[in-house]
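Every read-out reported here was derived from the displayed coordinates using simple, explicitly stated rules and does not represent laboratory data. If you're wondering where the values come from, they're calculated on a predicted model, not measured in any experiment. Cβ atoms are built from the backbone, for glycine too; each structure is taken alone.
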Structure P
Amino acid sequence: MVTQLLQSAKLRFEDEEYQLALGKVGEVLQLDASNRDALELKNDIEKKRNSDQISNWLRIANQHIESNSFNMARQALQNVLRLKPTDGQALILLSEVDRKEHDYLAIRKEKEQLFQSAEEFWRNGDVSR
């Protein structure tokens, strides 16, 4: 029975069905809490699942950065750092988010000022055709 459960867990793992694989490993560990193969497989599954989640959160963060959704990008990066607090790519992107947001706000403020100046010139009749 343990062998069948482990084989089933391995198949689920290969199919990237991590929750199902962990469920099967959990069943093995209920029968034999010190089963070395089950403990190793559980560790492998959790590492792969975390790695996939980190890749996904980084992809999402980059999409938000490109669309100037800085708060959403920060949230995605915080999710990465919850899974792996020392993730270098996430830490670099976090500082990039801050820099890009600062630049974005500065440009937006400059555009607003230029628009207000142009509007004021228009009201005062200082615009020639």
Structure Q
Amino acid sequence: MTKVMIESFGWLYLVIVLDWYTKKIVGHSISIRSMTGDWLEAINMACNNQFPNSILCKNVSIKTIKYDFIWVCEFRSIAELTEQFWLWLERHNTDRSHSTIDYPTPCDFEKEQLVLMTKKSIA
């Protein structure tokens, strides 16, 4: 979880859910308070979208979001933050390579793993 300053509004809270195995961000929530329901919303999004093998949120991922997205932008509204985050998230999952998974993107790594699991289950 991290905070994001909206120029005309104040602080918002961004919660992410990361599939630690593939490094893909699979759920998130943006809200005006950091409440249990906001965390559950992000987890439910992750489970409903993909049901990842391992759901963990680590500071290294929040740090990436801060460096690559939050600290380089100024948001004038909640809608702008939400829209820009969806665009950044798509690029993160489909374009950004990760050294901890030998440099494919999270989506490519996930596809590779699904192919390997399918081959193992057929054999």
Review point. Hey, relative contact order in percent (Cα under 8 Å, 6 or more apart) derived from one of P, Q reads 14; which structure?
Key: P
Check your understanding: Which one of P, Q has helix-only ellipticity at 222 nm (-39500 (n - 2.57) for each DSSP H run of 4 or more, over all residues; to 500), as calculated from the coordinates, equal to -29000?
Key -> P
Review point. Can you say which of P, Q returns 4.5 when distance in nm of label points 7 Å out along Cα→Cβ at positions 32 and 112 is computed?
Key: Q
Check your understanding: Here mean projected area of the Cα convex hull in nm² has been calculated and equals 11.8, so which of P, Q was it run on?
Key -> P
Point to revise | Which of P, Q leads on volume of the Cα convex hull per residue in Å³, for residues 24-63 alone, largest value | key: Q
Review point. If FRET efficiency 1/(1 + (r/R0)^6) of positions 8 and 96 (r between Cβ atoms, R0 = 25 Å, to 0.05) comes out at 0.05 when worked out from the coordinates, which of P, Q was used?
Key: P
